Structure P
Amino acid sequence: MTGSHDPAIRRLPATVLVLGAVSFLTDLSSEMIYPLLPVFLATVLAAGPVALGWIEGVAESTAAFVKLAAGLRSDRVRRRKPLILGGYALAGLVRPLIGLATSWLAVLGLRFADRIGKGLRTAPRDALIADVTEPEQRGHAFGVQRTLDHAGAVAGPLVAAALLTWAGLGLRAVFLLAAVPAALMVVVIVLGVREAPAATHEHPALRLRGAWSQLDGRFRLFLAAMLVFTLGNSTDAFILLRLQGAGVSAAGIAVMWAAFHVVKMVATYLGGRLSDRLGRRPMVLAGWAVYAAVYLAFALVDSPRAVLVTFFCYGVYYGLTEPVERAWVSELAPAGLRGTALGLYHGVVGLGALPASVLFGLVWQRLGSGAAFALGASLAAVAAALLLGVRSRSAAA
């Protein structure tokens with residue numbers, strides 16, 4: 001990883017670093033809960049894979065609609081911060097309440113509200129990062145934001161594991177304590193996030209139909225490829241369920257999830273920087289290839305050691321795609337429609353989440369986990385073929 005004396009790091013706008021700190025605190029809070037949620041559902045609430053698929057699918061698809069509306073709204077009013085603050089605050093308030101749930105339907109309702117918050121903040125936040133960053137640094141900026149996000153995802157499960165093992169707390173108590181970093185995150189947003197200077201754009205923000213007409217064929221093909229890929233990209237909760245099936249304990253899953261995010265943290269930083277030099281499309285194609293290989297391995301391997309090795313290799317996929325896709329989308333759209341384009345991107349990913357997770361859960365329950373993971377690998381290959389048709393564009397474009 002590049003050292004702190006790298007001039008590129010010093011040139012990143014303060015808003016990027018503040019939003020990275022917000023992401024750190026948010027993931028510290030959420031990852032005290034998320035890796036333990038499958039175990040909580042299975043052992044405390046007696047819910048199976050289909051319930052897990054519905055919870056995560058409905059949650060992410062709900063976020064999809066809100067992400068699109070929030071991105072479009074932030075373009076029309078030229079203000080990102082109110083939506084960013086509202087989204088983070090809502091999610092931080094309701095997420096810890098999972099600790100009070102007595103049925104999987106209650107968990108579904110709370111995850112629904114949590115994802116509304118995520119939907120409100122995501123596209124405006126990503127648009128603000130692109131607004132304040134020079135084009136040749138956008139991969140780096142998104143890489144830094146995602147790196148700090150994953151750093152929080154490292155800390156969260158470790159805190160949860162410590163509370164479970166050393167403090168002797170139960171799952172419900174750990175979930176409720178996730179409210180502490182969530183409250184601190186709201187303070188950081190209020191004090192530290194600044195809007196980008198107002199700019200006059202060639203393409204003024206419009207209603208969705210008018211905005212869609214100004215987004216070219218490359219962007220539309222990119223969205224089509226993303227939709228196909230997402231249909232095979234079910235919630236990572238199923239991978240955590242795979243770890244449990246390999247014999248990993250609840251505390252062990254929390255620790256492995258933290259270690260997994262160390263891989264993601266390093267990979268996203270390097271991936272974002274590399275995409276500024278190598279281009280966006282080659283990086284995304286490489287990431288989807290890694291994803292297909294990992295899912296195929298999950299379908300074939302049996303030993304606990306092989307499952308864990310495959311799990312950590314999965315983190316490389318995120319590094320090659322997470323910051324790169326966001327940077328690419330921000331460059332495929334006119335500046336005045338950046339929030340809308342990012343809302344469409346996140347929206348397509350979210351809309352595909354419900355059928356993806358429900359289908360994965362049904363295939364797992366009826367045909368076994370191997371068939372479900374093989375389906376995900378196959379859809380990733382089809383999506384990569386579609387992505388070949390999207391002409392690449394330099395980071396400075």
Structure Q
Amino acid sequence: MTRRGDLPPAGPRRSRDPAGAVLRAVLDHGPIARSTVARATRLSAASVSGVVTSLLDRGLVREVPEAAGPPGLGRPHVPLDLEPDRVAVLGAHIAVQHTTVALLDLRGRILARHRDPHDGRDPATVLAALTARIAGLGRTRRRILGLGVATGGWVDSVTGTVVDHPLLGWRDVPVGDLLGRAGGLPVRVDSTARALLRAEQLVGAAAGRARESAVLLFVGNVVEVAFAAGGGIHHGPRSAAGAVAHLPVEGHPEVCPCGRTGCLQAAVSEHALVRRALADGLIDRPELSALVDAASSGRPASVALFTERARLVGRAAALLLDLFDPEVLVVAEAGVNRLPGCLTTLRAEVAQWSSGRADVAATVRASSFGGDVLAVAGGAVALDHVFAAPLGTT
């Protein structure tokens with residue numbers, strides 16, 4: 001059980017919602033006594049007691065007397081922890097070629113998942129299939145607190161609209177409204193990079209540092225960035241922050257759909273990598289997973305493709321590191337996530353191209369979620385809302 005003396009010095013209270021502050025303290029430190037929650041959140045003991053009663057009633061936390069430790073003097077402190085069995089969230093990620101739907105508990109652990117290829121990319125077809133899959137995965141004894149959706153491109157998280165996803169061909173698609181009407185759940189939508197940054201801040205390996213300031217660089221078919229300072233993720237006045245697809249990559253000959261050469265997304269996207277692998281005869285189907293499998297088995301030519309991509313991504317990461325000077329810079333990219341040598345290569349490239357002010361080994365990290373990034377992304381959008389205002393979601 002976490003005790004008061006185990007806590008770091010209390011900083012300023014960030015959550016405007018007392019229930020959110022309490023629930024996050026339990027997430028971070030549970031099992032934890034009510035008195036320790038009060039110290040961590042800077043709330044009064046009476047406020048914590050009232051909030052905890054509401055959280056217990058809603059099945060978000062539970063008492064764990066078995067974690068209390070040896071008895072002492074005075075009234076026993078029964079620790080609290082997150083409820084592992086009664087509630088969950090649903091998450092969906094819409095990629096260029098497939099959707100991933102997952103059921104997650106309050107700690108972001110994946111309980112079930114499905115990945116389905118698109119049968120056509122028009123919004124009506126994709127969202128109809130997604131609605132059916134969500135309905136199936138939502139048939140569980142757990143109470144579903146909400147649905148989070150993540151996808152690439154320009155996403156307006158306030159209205160739940162995919163404003164522009166060029167690779168899917170979507171413009172002004174009200175994903176949140178359409179899925180909410182079809183499924184009856186509260187739906188929240190955000191970009192993949194911002195969703196994964198939320199996941200890092202909630203349950204990532206360096207969550208405490210990520211809440212101070214962080215940059216997340218996502219490299220899939222879409223390449224995009226999210227950044228946060230003081231605990232808040234920056235969206236911009238049009239919710240368009242993080243567009244780095246056309247960031248220049250020096251000396252790279254790949255032609256971008258915009259007509260120029262050397263754009264970051266054209267050089268390092270999954271589509272570009274898979275196309276090169278097919279042309280070189282390294283894989284027999286147009287799927288990144290086939291190339292990851294080949295590289296994982298040690299095939300030199302496959303490893304070389306990921307190594308080269310890590311170098312190019314490292315140059316972009318160096319620029320972001322110098323620009324934002326974050327506590328942590330997380331790279332969510334298949335090679336870095338799953339091939340240890342790629343992270344080493346990327347860090348070396350960052351060290352070479354950055355100003356040298358940051359401790360690269362300590363600051364630049366792979367995603368905390370490895371090969372599960374897409375399954376976690378959508379769920380993190382829903383979980384973020386649960387932890388921000390838990391009594392308003394149940």
Structure R
Amino acid sequence: MNQILEYSPNKNSGGSSSRSDKIVRIFALILIVFALCFIGIGGYGFVKKNKNVTDVGAVTQTEAKIEVEKLETTAIIKVSHDKAIEKVIYSWDNDKEIVDKGNGTSTKEIEIPLPAGQHTLTVKVVDVDGVETSYKKDINSENGTDIISPEIKIEVTDEKKIKITATDETEIAYVTYKWNDDEEIVVNERDEEKKKIEFEIDILKGKNDLTVIAVDANNRTTTENNSFSGVTKPEVKVTVSSDKKSINVNCSHENGLKKVMLTVNGTEYEVGIGDGTPTNAVFDYNLPEGNTTVKVTATSIDDTVTEATEEIVPDEPEEPAYNENIMISIGRSTENSNKAVISAEYSEGIKDLKLNVNDLDYTVQLPEENPTNVSFELDLVEGNNRITVTVIGINDTENSKVEEISGE
């Protein structure tokens with residue numbers, strides 16, 4: 001016999017399963033809440049623990065104890081700490097720092113030389129945790145030693161010169177300098193207190209390296225290295241003629257001239273130097289009468305400038321020496337009583353004859369160059385005629401004669 005089995009869901013069984021699911025879900029939710037609370041409490045505890053550690057470190061962190069004991073020529077830096085000392089750093093007057101490394105201990109003593117005079121000692125102590133402690137003290141020592149190196153100052157005074165100044169707080173000994181790899185030059189001329197050496201040197205053309213070394217009396221040295229690009233100024237030469245009536249000007253520059261200006265008694269002129277930028281310019285200029293001030297200003301294409309000034313005062317003409325061998329005759333004409341006859345004779349030769357009648361100068365044209373005899377007539381004016389004749393020989397000697405002749 002075959003049996004047919006039929007399965008029908010039971011409603012009561014389905015209700016029991018639903019309740020079980022709800023219980024599982026509630027239990028899981030409780031577990032999640034408990035886990036979150038545990039994590040929160042643990043995180044808070046961790047943060048609190050770290051905070052407590054940090055707070056303890058801040059409270060327990062201490063600084064190093066630093067003392068300085070002054071002796072005759074030295075000082076002793078004494079350092080103590082509750083931690084190992086990493087290093088001690090000290091310097092005088094904030095100059096070069098000297099580092100003395102620790103040896104793993106919490107105490108250290110360093111003996112250092114005392115500088116002469118009043119100086120400030122700075123000490124810094126760094127412990128193994130990197131914490132730094134600083135200390136400063138002013139110390140005055142009459143028996144101290146020279147521990148400070150000389151100072152060097154280098155400055156350019158113009159396009160061609162450099163001024164070098166070396167100083168020392170006790171005594172400077174000497175200074176050496178050299179260009180590039182040339183031989184050193186020693187300078188030891190000091191001031192009255194022997195604390196300074198100062199001098200000037202020429203800048204070389206082009207780019208060059210300068211080395212300066214200063215040495216004090218205790219053989220402490222300071223070295224300065226500088227590079228300079230030397231430029232040159234134009235050369236200007238003004239030549240005054242022997243008679244002081246003209247000048248010759250010569251301007252030059254190795255790289256070329258941009259402009260040349262001429263100033264005469266305050267009036268400025270630009271001189272033509274040709275096209276482009278010539279390296280040389282030459283010109284003549286005739287001077288005005290009397291005293292003259294001439295200034296020549298030359299500018300190179302490198303914009304370097306040179307000025308040359310000349311004060312020109314003409315020479316006073318020298319009075320010719322008296323010469324009795326120069327014969328002069330002034331008289332009335334025998335043929336015409338209203339004329340005067342003037343004659344001069346000099347065997348060496350007559351260079352010039354000057355005539356003055358009643359304070360009026362007249363020009364006398366000589367018959368030939370340097371004649372030995374000159375004779376001419378002169379019309380007399382009515383009344384008195386005061387005639388002055390001056391004859392100058394070729395050797396710049398002279399003779400004069402004055403006559404008064406009445407005219408009708």
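Here, each number is a calculation from the coordinates, and none is a lab measurement. Everything quoted here is computed from the prediction, not taken from an experiment.
Assuming 31 is relative contact order in percent (Cα under 8 Å, 6 or more apart) as calculated from a single structure, say which of P, Q, R it is.
P
Can you spot which of P, Q, R the value 1.01 was calculated from, given it is Rg/Rh (Cα atoms, Kirkwood Rh), for residues 129-288 alone?
Q
Which structure, out of P, Q, R, was helix-only ellipticity at 222 nm (-39500 (n - 2.57) for each DSSP H run of 4 or more, over all residues; to 500) derived from, given a value of -12500?
Q
Can you spot which of P, Q, R the value 87 was calculated from, given it is volume of the Cα convex hull per residue in Å³, for residues 281-376 alone?
This value belongs to structure P.
Given a value of 0.94 for Rg/Rh (Cα atoms, Kirkwood Rh), calculated from one of P, Q, R, which structure does it belong to?
Matching structure: P.
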